[in-house]
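Structures incoming, each one as structure tokens.
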Structure I
Amino acid sequence: MSSVTDANMIAEATGRKAVLVESFTSDKDFEAIHAAEEFLTSKGYTIGGMCSDEPIAAARGLEYIAKWRNISQKEWPKVEAVIVSENMRNGPRVFIYRFER
């Protein structure tokens, strides 16, 4: 599954649309994903835990976000953005999508 498809499925499930915010490219292990996480934390987001190649949730105003598979239905509406990639380890590209109503 592509990262764009992941973001659109998440958006649809929560009644929102996914808007591409930023993308990061690197040929070194984890460099693109770390750049994406730093970008979001600099904007005040809390970042969820990494779990294989699953998306990573992000939201503002929360102290903690679970890794993707442990986010509860009650927490889904609080997820404001997501980091997605076909390969989180070595990218080569990582995307950030923000969810809008």
Structure II
Amino acid sequence: MAERILASEARRRLPELMGRTRYGGERFILERRGQPMAAVVSLEDLTWLEMAEANGALLGPHWQTALEEATAFRKRVLARRGGVPSADAAELLRELREERSGAR
């Protein structure tokens, strides 16, 4: 898990963070006003991400299918609720599980 650090602190400690990333494989999330702004990752991680992105691995067809299924399910749930979304995520998960188990 990446360590969260303020951007102002990261500026002061940049040589240390670079060493910990390079030699320890650590990752850092840089924050400004509590919001994530950037990440510090090793060159190996960056190379892997760039290759995965180039090969379409990050947004492969299985992700597109899963997104389409989730969107369709959301539309069905909203239709059953008269267009009123539910604030209870646990209830939506239960409904999804029931729907999937009924389809088998």
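Points to keep in mind about this one:
- For the structures shown (I, II), FRET efficiency 1/(1 + (r/R0)^6) of positions 37 and 93 (r between Cβ atoms, R0 = 25 Å, to 0.05) is largest in I.
- Highest-scoring label, criterion being distance in nm of label points 7 Å out along Cα→Cβ at positions 5 and 53, among I, II: II
- For 38 (relative contact order in percent (Cα under 8 Å, 6 or more apart), calculated) the corresponding structure among I, II: I
- With semi-axes √(5λ) of the Cα gyration tensor in Å derived as 40, 20, 11, matching label from I, II: II
- Label whose coordinates, when log10 I(q)/I(0) by the Debye sum over Cα atoms at q = 0.29 Å⁻¹, for residues 21-76 alone is calculated, return -1.01 (choices I, II): II
- Structure responsible for -7000, with helix-only ellipticity at 222 nm (-39500 (n - 2.57) for each DSSP H run of 4 or more, over all residues; to 500) calculated and labels I, II on offer: I
Laboratory data are not the source of any read-out in this text; all were calculated from the coordinates shown. Please read these numbers as outputs of a predicted model, since none were measured by experiment. Cβ atoms are built from the backbone, for glycine too; each structure is taken alone.
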